[in-house]
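Next up, some structures in structure tokens.
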Structure P
Amino acid sequence: MLSKAKQSIYRRVRRLPFLQKRELQRRFQIEEDLLNGRIHTTVAQPSILHFSINKAATQYTRRILLRCGRENGLLPVQMSAYAWSFDFPYLFKLSAEEVKPYLHIFQPQGYLYTVFGGMVEGIPNLDQYRTVIMVRDPRDVLVSGFYSYTHSHIAPASEEKLAEFEEWRSYVQNMTLDEYAVEISQDLRERLQKYLAVTAVYPQIC
């Protein structure tokens with residue numbers, strides 16, 4: 001076991017930028033492989049797609065699904081976490097045309113894709129996946145989101161997104177809860193409407 005002094009040195013070394021980048025690349029090896037067209041899974045189980053909205057038990061549900069995925073041999077793919085850490089777009093924020101260059105990462109067997117904060121447009125053969133959509137009362141989402149952004153939400157590792165995040169946090173900190181709700185409610189409504197539209201076409205989605 002490392003002494004407290006050695007543990008302290010180890011933690012400081014791990015915070016060095018080049019080591020942080022290497023650690024992130026190791027953590028997201030599956031995502032990098034999929035983006036580069038390398039498919040590793042040999043499991044015949046249907047892939048799982050996990051969609052949600054911020055502040056709707058996303059991390060709790062993600063942890064449950066990750067455990068289920070491990071028990072069934074599914075490889076975890078966390079594209080939103082990847083985007084949080086690198087200068088890479090959030091796929092659910094792209095239009096149907098913009099997301100086309102990335103759709104090859106979606107494989108109908110052997111993977112667990114968790115968690116997207118909105119619907120990803122144009123995923124082919126959606127009926128071949130097991131799809132989970134987790135939502136929450138929009139009023140609770142708005143209130144929880146306000147206090148999260150103003151106080152507790154962690155900052156992204158990506159330099160580009162960090163600047164955007166800090167600008168957004170500063171903006172929200174100068175708002176009242178009511179002003180924030182008015183500002184965000186239309187975007188939240190559009191995300192929920194997209195989920196409703198998908199479930200109308202694919203009623204097996206839960």
Structure Q
Amino acid sequence: MEFRKKRKVDIERRAFNKDWMPKYFFTEIDNKGVCLLCNQSVTVLKEYNIICHYATKHGNYSNNLLEAERQTRATELDRKLARQQKVLVKSTLAQKSSTHASFMVAYHIAKHSKLFSDGEWIKKVHARCSCDQVCPEKRQKFQEVSLSRRTLARRIGKTIGENLTSQLKGLVSFISTVFTGIWMKALTSMILHSFSSLYGAF
């Protein structure tokens with residue numbers, strides 16, 4: 001009995017037709033069709049799927065719009081969606097940089113064996129000195145960096161601790177491999193020596 005592979009339609013890399021934007025108010029984001037009116041996505045870029053979504057959700061949205069009006073409305077909605085995505089990307093980048101700064105402070109606190117509560121002190125001193133004097137426009141960004149005792153304890157205890165544990169396990173594994181190899185070599189030479197002395201006696 002022969003088994004056939006299941007066809008995966010989402011891997012076929014279907015191309016988005018630019019005519020679908022003014023016609024059905026759809027655009028393409030990450031190989032998915034996204035409705036410009038309700039922001040729902042269609043995973044498989046097939047015109048049938050897009051028509052079904054448009055007919056069931058927004059069937060009489062553009063009945064009284066002319067072709068030029070449809071085009072301008074679709075373009076406006078596409079720009080609006082692009083602006084929304086840029087805002088989301090900027091906020092995630094700011095969060096990543098804030099988290100990275102928090103990890104750096106946690107690393108240095110752990111490296112110099114300081115108290116976890118020193119993070120709050122560092123934040124106050126930095127806000128008063130460098131943020132107020134050097135770059136007051138960056139004050140809000142630095143205030144977003146979380147340096148509370150609990151956060152630093154979590155960063156040091158869990159994340160940095162797990163990293164050190166994995167490095168230590170790797171080192172132990174390497175050392176045990178080396179010593180096992182040396183031990184096996186010594187054992188083999190002892191066995192060969194005992195056999196040669198045993199057979200040498202006959």
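Just so it is clear, none of the values below were taken in a lab; they were calculated from the coordinates. Quick caveat: nothing in here was measured; it's all calculated off a predicted structure. Cβ atoms are built from the backbone, for glycine too; each structure is taken alone.
For distance in nm of label points 7 Å out along Cα→Cβ at positions 47 and 159, the highest value in the series P, Q is held by structure Q.
State the single structure among P, Q that was used to calculate volume of the Cα convex hull per residue in Å³, giving 309. Working through the options, I get structure Q. Ranked by relative contact order in percent (Cα under 8 Å, 6 or more apart), structures P, Q are led by P, which has the greatest value. FRET efficiency 1/(1 + (r/R0)^6) of positions 23 and 151 (r between Cβ atoms, R0 = 41 Å, to 0.05) computed as 0.20: which structure among P, Q? Among P, Q, the structure yielding 0.20 for FRET efficiency 1/(1 + (r/R0)^6) of positions 23 and 151 (r between Cβ atoms, R0 = 41 Å, to 0.05) is Q.
With FRET efficiency 1/(1 + (r/R0)^6) of positions 63 and 79 (r between Cβ atoms, R0 = 25 Å, to 0.05) derived from the coordinates and found to be 0.90, which of P, Q does the value describe? Computing FRET efficiency 1/(1 + (r/R0)^6) of positions 63 and 79 (r between Cβ atoms, R0 = 25 Å, to 0.05) on every structure in P, Q gives 0.90 only for P. If helix-only ellipticity at 222 nm (-39500 (n - 2.57) for each DSSP H run of 4 or more, over all residues; to 500) computes to -20500, which of P, Q did it come from? The read-out was computed on structure Q.
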